[in-house]
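Following are the structures in question.
Derivation of every value follows stated rules applied to the coordinates shown; laboratory data play no part. Here the structure is a predicted model, which is why all the values come from computation and not from measurement. Cβ atoms are built from the backbone, for glycine too; each structure is taken alone.
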Structure P
Amino acid sequence: MKIGVVIPILADIDFNKAYETIDKSCTECGVDFDVIFAINAKLNVVFTKIRGAFSDASKVKAFMVDRSVDEHMLISVALKKCVNYDATIIYSSKEEVNSDVVKAFITSWQAGYKIVYLKKVYTGIKKCTRAISNGIYKLGIKMLGVYKDNLAENDIQLLDNDVVLTLNQLPEKSRQLRTLDSFVGYSTDIVHLQVDSREKVNPLFVEKTKDYYKNSIISITSFLIALLCAIGSSLCLILNLKMPFYAHLILWISFVVFLILSMIFNTRKTLIFRAGKPVERSEINALNDKIEFYNMF
């Protein structure tokens, strides 16, 4: 029984601490493991440090791509190297590796679950704001016809070997949808982690594309138009201004239409951020041809 732990790296991290935590967690769970550091371009210093620090550690493997890519792409490339593991844990380097989470992942997988997600639990005001935004997002998911999204951390999860093999065979459009309907049919579990509401994500790991901003602008604009329609009709009624009934009807129909459009484009914006942009298989293959490997094939 052997697990591969993929850690995509977009900035310098304490990789020694990450390895020690994984080593401790896997040892306590009685499973063998390898750690695969997937390193973004222009991080030659990090790649050199890892090779130097783990020159005698066969359990540590690494590769560095030759161009700047996002975290989703690094994970997609790494998964192609994980077909021989019994399971793969993806643990974004934007987070410190949590020993309790890793052990909970392994325990859940040993209990028979094929996919284990991590879901953060917030407290205070952030808990309320997250609940509202998640509710709007779930409604948008239904409107778009997406099967499901567990709203978990899509770059921190465990995937059974069957799931990894399936992902590597999926059409290009679906390769990145790791939290969505690509996984229908696999038993899933969710590990909850309570976090400090003041926690902030390293901005180096928050990559928002042009499509993200485009959908965000359309969503905000649609919401403002809907708001203006509702306010316009309401003010006319409050101030007893004469306006034909059909004009009020048009304004309130417009309110509903633009509100729905706002929710749909807001959901599309979030999907772009959570699932990454579609990637052509040829692009992955081209990237794979120019990867620099350490201690792996």
Structure Q
Amino acid sequence: MVRNMRNFALALMLAPVAFAQSSNWTLEFANRYAVQPNITYLVANGYEAKLDLYERRDVTDAQPTLIFIHGGGWTGGTKEAVLNKLIPYFEMGWNVVNVEYRLAKISQAPAAVEDCLCALRWVGANARAHHIDVNRLVTSGDSAGGHLALTTAMIPESAGLDRQCPGVALPKVAAIIDWYGISDVNDLMEGPNMKAYTVAWLGAAVNRAEIARRVSPLEYVRAGGPPTLMIHGDADPTVPYQHSVRLKAALDKAGVKNELFTVPGGKHGGLSAPENVAVYGAIKKFLKAQGLPVQ
């Protein structure tokens, strides 16, 4: 914790120089990007799951690409509500795929996990047509989206959670940026950490504990997994900070590169402007360490 506090303080000192915006950035965005909203990547039990694609149109070679997944406790949220989380990647010149998925009112667990794996498969199948470099894919998301960023990158095809959308092999994700995501779904289903959103997502299925286990990132930690950056406030009342602490310990044990960026006193999102700039400075440093471009 002491080292995390020192790292946080240093990041805050460096905040003014991180992710500086140029005065003509909006014009650069208009010239750089083609926006294709609401592409249907999957139809499941009558629901059309969609994604938005922000594609570089000023290049001819394949580009690093962020796959972002919104939060909302698997019961709410929209892809349109997270555009602020995408802007730093536009500044870096990355492609962005912004994903929605079936919420609990449409289909309960494991539907959201299945959908996001299908979105990853869509990216792999359509990479060549959209200047996407499948060797430089990063998944990210906040809260339930952080959980889905983890499962999308970590769950192997052998788990059988991608069978709704057979096709090309699932691309291997190069890195994960997890904003205060859930790592152990069973922990939030009952007991002292029970959360209503988790109960709603799992429903009353007799085998809900087994389903919760199958969709928990901690179940898929293994050697050779994607490098992972976790961002979490140590006073988070919605997703316990210990979820990231436990995930870090498991990743350490498996020999997977990882970092936990702790926001002292941080709640569930709602970071201050200096905190956000510090976090994005850490993200940029993390991506650079994985050999990914961070202009």
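Taking 19 as the value of relative contact order in percent (Cα under 8 Å, 6 or more apart) derived from one of the structures shown (P, Q), identify that structure. Going label by label, the one that fits is Q. Here helix-only ellipticity at 222 nm (-39500 (n - 2.57) for each DSSP H run of 4 or more, over all residues; to 500) was calculated and came to -16000; which of the structures P, Q was it taken from? It must be structure P, since only it matches. Determine which structure produced the value 56, 47, 33 for Cα extents along the principal axes in Å, calculated from the coordinates; the candidates are P, Q. This figure was derived from Q. Here Rg and Dmax of the Cα atoms in Å, for residues 35-130 alone was derived from just one of the structures P, Q, and that gives 13.5, 41; the source is Q.
If FRET efficiency 1/(1 + (r/R0)^6) of positions 195 and 283 (r between Cβ atoms, R0 = 41 Å, to 0.05) comes out at 0.95 when worked out from the coordinates, which of P, Q was used?
Numbers: P: 0.75; Q: 0.95.
So the calculation was done on Q.
If you line up P, Q by FRET efficiency 1/(1 + (r/R0)^6) of positions 91 and 259 (r between Cβ atoms, R0 = 35 Å, to 0.05), the top spot, with the largest value, goes to Q.
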